[in-house]
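Take a look at the structures below.
Please treat every number below as a calculation from the coordinates, not as lab data. This is a predicted model, so every value here is computed, not measured. Cβ atoms are built from the backbone, for glycine too; each structure is taken alone.
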Structure P
Amino acid sequence: MKLYGYYRSSAAFRIRIALNIKELELDHIFVHLRKGDQRSEQYLGVNPQGLVPALELDDGNIITQSMGIIEYLDEAYPNTVSLLPDNMFGRARVRSISSAIACDIHPLNNLRVLNFISQNIDDGESIANDKWYKHWIQVGMNGVEALLNNSPDTGEFCHGNNPTMADCCLIPQIYNAERFGCDMTDYPKSMRINSNCLSLKAFRKAMPEEQADFE
């Protein structure tokens, strides 16, 4: 298999965590988002959306979208550590937390949105990097923190005492929020889970600065 990604992409970061937890190896193909590799004709043939990650299977089939990739890996490799709980409610809860991050927070603050604001609004760079980004982190993380606080199913990790797909989503989001200088003191449950995750090699090995394309 081949994973197309970029060291700073939150979505690709999620997949790296999942692969490490499941102890799966594959080839990494680097797509430099700031240089525009994602808009090349070659890469658009892989993913017409021009986004990372994309997973190319041995048979040539391609899967896009990080949560779709994680769920594929969970089903395709059932003898590895599962990233979804055994019971129906648990799976639904993990998917809900994952979606709150990957579908509600991340799309508002990803690179192409910030670039558009910077390029098309007066003083756009400061707005994108401060007011816009921090506002949506606050709104989104308030909701995620409440989801974690209001459930007895939250344990050492987002769901129970083993990492799941939800943790694969949470840790990259916190990493980027801290990179942009967001104050995370209002989210003690999320930050406790973040610390627990970063105590594990699978998460540390997936960090952007540990990637071969880091710069």
Structure Q
Amino acid sequence: MSLSYWDGAYRSDRKIWGKRPSEIALAASKFISEAGIPTAGKRMLDIGCGYGRDAFYLAMHLGVRMTAVDPAASAVEMARADGARGGPPEVDFRVARFQDVADGPFDLVYAANLYQILPPQERKQFPRTVNALLAPDGVFILGTLSSRDPEHAGKGTAVPGDRNSWVDKTYVHLSDRAELESAFHFLKFQKFHEHEFLESRAGGSSHHHISWILIASRNAPGSGKA
């Protein structure tokens, strides 16, 4: 992951995507509510939290005790400042990579728009880390760009030996269904689908995206992938 790029982006553009929670957070909250999954007082980890828009939203709507990590210090500074102003639920924000989190297990692990910016070796490491951090009855939520994403597919320079990966302003990897099924094979999928949406930007523009939304558990009813 290009830490210098993202740290600089947060410093220059501040809240790049505005204050509204991401499409992934909205979908996760809706699914958990409709499925009747108990979350009040549970521990939740937001990996790659940015400036905290999803962490605050999920902490409030799910009633969880939220820990949120991001390696970009500028993003975490913004999140902590928002938390210090009062209003949003209390969140434990930390400057850290996902590999550095050592105080699991967590009842819920959430990662939106992180997997797509991890280089190959970190993408291999990420599922192992999720497996180690997730409680025995835990729920994992992943949002990552699809190989059909119109904003990034085929844009920039293809990365040799790294299928569906491109470098334009920064590195981005696009996933297909088979890749994610293989990477997270140790979980039982409860919801797994592509979600098409317009992502608003703070400056008023929007990007057209197609993302995978994956919600999985160690002990979900059934084992089919829907």
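What the table below lists for this structure:
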| item | result |
| --- | --- |
| With mean count of other Cβ atoms within 10 Å over residues 16-23 derived as 22.4, matching label from P, Q | P |
| helix-only ellipticity at 222 nm (-39500 (n - 2.57) for each DSSP H run of 4 or more, over all residues; to 500) derived as -9000 - corresponding label from P, Q | Q |
| Read-out FRET efficiency 1/(1 + (r/R0)^6) of positions 56 and 96 (r between Cβ atoms, R0 = 35 Å, to 0.05), computed value 1.00, structure in P, Q | Q |
| Structure (P, Q) behind the derived value 4.3 of distance in nm of label points 7 Å out along Cα→Cβ at positions 88 and 120 | P |
| Relative contact order in percent (Cα under 8 Å, 6 or more apart) - structure with the largest value, from P, Q | P |
| Structure from which 4.4 was derived, distance in nm of label points 7 Å out along Cα→Cβ at positions 32 and 192, options P, Q | P |
